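Where a number appears in this text, it was derived from the coordinates with a stated rule and is not lab data. Fair warning: this is a prediction, and the values are worked out from it, not measured in the lab. Cβ atoms are built from the backbone, for glycine too; each structure is taken alone.
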Structure I
Amino acid sequence: MASQYDVYFAVDFFNEAILFTASSSGELSQKILQKIEKGSLASDGAVRLYRTNQKTLRDIIRFMALYNIPFHEAAIPKEVDDE
């Protein structure tokens, strides 16, 4: 089950934009820490961390681009009609 959730990503503090993606939590942490050390991460480095699978992340990114909406709106679970 854990292998299904193979993508780690960081979103800005206000849950609007995806900042980084990585294949492990260690890799993601390194990316975040490097940006904090350079002083190039807004909100003093405050980010929200998430973990999901590649398909879900692709769908979220597609929704964000297609409808020009922030992450927190694109990531709301959509109802699927199985009929």
Structure II
Amino acid sequence: MTIRLDDLMAKARVAVREALAGYPPVPAAFRQELTIGVEIDGNERVFILYKAGQGPEDALVIARAVLNASTGDVKQVEVFPEHWK
């Protein structure tokens, strides 16, 4: 059985927030424009926190979290501080 996407997103938000705590703050101008995207990869749900650009190739990815859709376990969280400097 797959966990509801809203429940997984809530877990992803907490995991990303905790991971971001170890980095310099995201600039205020970026924070106002951040959005979350979701990719489905088999039994994994990949939540991507990003600032949109003119096109998909211009998006600035701030962080991504990979969760198991069956267990809700956070498998990986990556932060990309180089994208907001």
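In terms of FRET efficiency 1/(1 + (r/R0)^6) of positions 21 and 69 (r between Cβ atoms, R0 = 25 Å, to 0.05), which of structures I, II is highest?
Across I, II, FRET efficiency 1/(1 + (r/R0)^6) of positions 21 and 69 (r between Cβ atoms, R0 = 25 Å, to 0.05) peaks for I.
Quick one: volume of the Cα convex hull per residue in Å³, for residues 13-60 alone came out at 92 when computed from one of I, II, so which one is it?
Value 92 for volume of the Cα convex hull per residue in Å³, for residues 13-60 alone corresponds to II out of I, II.
Which of I, II yields -7000 for helix-only ellipticity at 222 nm (-39500 (n - 2.57) for each DSSP H run of 4 or more, over all residues; to 500), as computed?
II
To test your reading of the models, identify which of I, II gives 1.18 for Cα Rg over 2.2 N^0.38 Å when calculated.
This figure was derived from I.
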